[in-house]
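Chemist: So, here's a batch of structures to check.
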Structure 1
Amino acid sequence: MLIFLDESGDLGFDFSKHKTSRVFVITLLVCDSHAVQVGFKRAVERTLKNKLNHKKNKRRRVHELKGTATTLAIKRYFYRQLPGSGWRIYALTLNKRRVEPHLQTVAGKKKLYNFLARHLLEQVSFSEDLSRVSLVVDRCKNQEEIRDFNGYVANQLEALLPLNTRLDIDHQGSHESAGLQAVDLFCWGIWRKYAYRDLEWYGEFGRHIKFETHYLREPAGQ
């Protein structure tokens, strides 16, 4: 099993700044097998070749798919190239306005992020005969944050995994991983849903969402 993790938005809490997001989204793309992962790799390669780097395009070459920089038409093309089954999406959206002040500090944000990632990973089902789980995370943290994340998530995941299941955690650049590029596209679509009520892209892949939650959402009527 391969799990790709990405996030959209930020964990800043100065809402007077225009660029501070109102929500923060963590998304998992779970692939049941290496064959499914290869299917995602081919989908990314075809989309780059046929839609972004075709011969008529005289601009600089595009090396990866990004949710913010890819048109809806290209996203739809990418989705049509994907395997029909063997993968699913898990997503958690945090309402940042209801986060307690002690979790808005530097140390508090680390604790909050690790808690949210663990909560999402707990929703994934692991079969007893699973030999290996590879968790691939976008390389956007510094070395200290990587050590903290690996230690925390490894402890939490190993408690959920069958005894003989091997766990690997790898931090990669998104340009190196088709799975990370795919989960970036999905994560961006989920973020758009909660930040702007934009369902255009979300509606295309929504049937593959296995678990979705809005954490600390506003009470009904507010």
Structure 2
Amino acid sequence: MRYSDMSNIYNTGQPGEFETEMAGFFAQSYALDMLRIGFNGEAIADTTDPDTYAKGEDVNIGWHALAKSYNDGQQVMMEPITLGESGTWKNLDLLANHLITETIAASYREDPRLVVLVGAELAANQRLKLFNTADRPSDVSASQMATSSVAGRFAFIPPFMPGKRLAVTTLENLVIYTQAGTRRFRAEFDDERSEYTSAYLRNEGYALGEATLYAAVDESAVTIVD
């Protein structure tokens, strides 16, 4: 965090708020980094390259990559599909329902904890189509709620998940393990860059609690059509 931003927080807050705001900022940053890597991580590099892999693709092997390597790749659809009225799949509901009924293990298909993770680009496309066909206030209201439920399951847009990816799982199934005794925190002032830096160092690994409880369409397979 730059010194100027720290100064703004200190001068605009109430007594005692500075430490709370700073701790909250860094805790949120760590959590978002963990999600970014979980949804995008593909490999573990000895020396990471954030300029080339801005989403942490080389930091660790995330949930989606683990699913792609399980069961001969059967948990993730990789073959090209089109999504839209004239496409292979007309809408997200049909596609998500296919993942549930054909890819999720039979013992989990009626699990009430199942959720649909929708990439931002897919969600925006579906909402735009509904807005374009809405001609009454009630239709607009329904359009605004459209992406909160897909295939009868609660749906939301996770941060940093690729825009054209669609996945079905439970949130509890997306696991992050941290090795006991490896957590280290480091904080220091960098006067040359006028920044305060905080680092959270640990040995960490991603896992799927049950691989057959994760089903997805890879973003590289999806083409949106009219």
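Chemist: If you work out relative contact order in percent (Cα under 8 Å, 6 or more apart) for 1, 2, which one comes out largest? Spell out each step's value before the answer.
Modeler: Numbers: 1: 33; 2: 26.
Comparing 1, 2, the top value of relative contact order in percent (Cα under 8 Å, 6 or more apart) belongs to 1.
Chemist: Now a separate question. I have 6.6 for distance in nm of label points 7 Å out along Cα→Cβ at positions 106 and 194, calculated from one of the structures 1, 2. Which structure is it? Write down the numbers at each step before the final one.
Modeler: Details: 1: 2.6; 2: 6.6.
Of the options listed, only 2 reproduces it.
Chemist: Given a value of -0.67, -0.91, -1.04 for log10 I(q)/I(0) by the Debye sum over Cα atoms at q = 0.12, 0.14, 0.15 Å⁻¹, calculated from one of 1, 2, which structure does it belong to? Mind showing how you got there, number by number?
Modeler: Numbers: 1: -0.67, -0.91, -1.04; 2: -0.79, -0.97, -1.05.
Label of the originating structure: 1.
Quick note: the coordinates plus some simple rules give every number you see, no bench work behind them. This is a predicted model, so every value here is computed, not measured. Cβ atoms are built from the backbone, for glycine too; each structure is taken alone.
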